[in-house]
Structure 1
Amino acid sequence: MKPAKKAHSKQKVFIITGVSGAGKSQALKAFEDLGFFCVDNLPLTLLGNFADFLVKRRDRDKVALGVDIREGKYLEGLPRLLKSLPQRGVDYRIIFLDASDDIVIQRFSETRHRHPLGLKISEAIREERRRLEPIKEIADKVIDTSALTLGELKEVLSQTLELSGAEEMTLSVVSFGYKYGIPRDADIVLDVRFLPNPNYVESLKKKTGLDSKVRKYVMGQPAATKFLESFWRLARELLPQYIREGKSYLTIAIGCTGGKHRSVVITHLLAQRLKSSGYPVQEFHRDISA
């Protein structure tokens, strides 16, 4: 089962957006380090003219635009404006940066910056999320920066850009612990807490799901094998549908209590199957060292 290919225009623009405090400025700096021509907060009324300029010049083949809540009322028109870009000869991808409310509040407190909306921080975050929701829904990739360092964010962006050149859907499979919260960028969430927990086996407690003994213990349960096989059959049906709908990135999150044992085992085995089927796959274990 090979993923379907997608045609891309030679001229590509990455739209970097997301909630204030989630790391858009840092992301644009990372794009600059990767050789991109970056423009922050270009007035959206000029987006069409800018696209025509890029197509005419043809010497700016790596472009990133930062767009955020500072656009005010014009932000509502972004989805409509973006639909016109392919007709102008420009292909685009939207990368949406998100973070938990607690982390956003902490970052604003540390930098002592005012929120662009000028409201009380909790109210501003709530209102900003409401305004950005239509853009988040059409984003090609949502990145939760809550637990990412600047270096890790740059690595995720680099991997995303590298795999986007494969002209097929890029999959991320991530394990997590429910005690630390569900990943905000997850498209599909699977819960494996029904499986016996290796944490209560003294010889396995300090190991992780990447250890062969833990893997043997988890997959030695008939329910684990049945679960993996059942989801694999479903995935084989669903993934081509996502591709036909134009989905460029898909994140599958698999959770257990602490994110160290059961979810890690299932995530690793699922990632292996996806890779063997020809999909570009990124495998992450968010809470394995928590």
Structure 2
Amino acid sequence: MSDFITQMAGFLPFRDSAACAKARSITRAQLEAGEHPNPDFKIRVIDQRADFYRAFALDIIGRLQQARDERRKCVIIFPVGPVPQFAVAADIINKLRLDCSHLVSFNMDEYADQDGNTAPADWPGSFQYTMMAQFFGKLDPALRPPASQINFPTKDRIADYSKRLQDAGEADVCYGGIGWCGHIAFWDPHLADKYPDFEEWKSQGAQLVDLHPMTIMQNALHSFRGDWSRVAPMANTIGPRDILAARARSFWLDGAFPGSDSWQAFIGRLVAYGPVNAHVPGSLLQLAGTDYTFLGEVADDVAIHMA
């Protein structure tokens, strides 16, 4: 079977063809074997969606229980993506009667308009709305953490958001996913060009950023039924500093539309096995201990699928 090789489109932020080819060649068998140069970068594959989201929920529960047993607060950075695990976790918390008054949560992101005004909490497209509807609002009020311990990077908080994390003792764990362009949180690849070198880039904390076109299109597909006109052009987001400062990182890759191919199969591999590079922001995870879990259909070999 012949191949067809072209130059990459000019708008793509990462343009190392050899690195892309290497990432593309990583097989599902290699992922299942957990092969990685960094022994603290732990890869696993979970085949079924229900099992995947339950494992994610149980990871959250386990950390909450451990902190409770050790009589200390539990500081968690939460993403909004993946989402289904939150309802599962809330159900388990309610059944266990697990008091979450020791939970201090920091959400990764919130959308912002062209002037930096963050989305209101009652807008269904906002991350505040999703977290309250899918997680905090599902908790029995007697088990819910105080509102003062539920933090979102809104316009009035973004200036000192990283300092709030520091003052809380840094995160026990940073949860997250990987964007189509390789982003973590909303730290998109084009932001690399703002900084003189990698060290300066990775020292950045929470701030207002503009979103890369690939992120706009990705979010239009999975949150707005393809309506790119509704996706905000900017966001408040935590920075690389905040992710590295956490005591643990737990990233979950479920990027596949049911009945379709996975948009995350390639970028998940490039983040894990490509060069550590600010134009692939998620590659930062290779520098620290990270649990990195693939949904089975995302772990399947990267190949061309024509409908």
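FYI, it's all coordinate maths here, none of it is from the lab. Worth saying up front: this structure is predicted, and the values here are computed from it rather than measured. Cβ atoms are built from the backbone, for glycine too; each structure is taken alone.
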Computing mean count of other Cβ atoms within 10 Å over residues 13-20 gives 24.6 for which of 1, 2?
-> 1
With distance in nm of label points 7 Å out along Cα→Cβ at positions 141 and 157 derived from the coordinates and found to be 1.0, which of 1, 2 does the value describe?
-> 1
Structure responsible for 0.60, with FRET efficiency 1/(1 + (r/R0)^6) of positions 85 and 181 (r between Cβ atoms, R0 = 25 Å, to 0.05) calculated and labels 1, 2 on offer = 2
Comparing 1, 2 on distance in nm of label points 7 Å out along Cα→Cβ at positions 53 and 229, the highest sits with 1
Taking 134 as the value of volume of the Cα convex hull per residue in Å³ derived from one of the structures shown (1, 2), identify that structure.
-> 1
One of 1, 2 was used to calculate distance in nm of label points 7 Å out along Cα→Cβ at positions 77 and 269, giving 2.7; which?
-> 2
Value 17.2 of mean count of other Cβ atoms within 10 Å over residues 109-116 was derived from the coordinates of, among 1, 2, structure 2
Which of 1, 2 yields -9000 for helix-only ellipticity at 222 nm (-39500 (n - 2.57) for each DSSP H run of 4 or more, over all residues; to 500), as computed?
-> 2
If you rank structures 1, 2 by distance in nm of label points 7 Å out along Cα→Cβ at positions 61 and 149, the highest one is 1
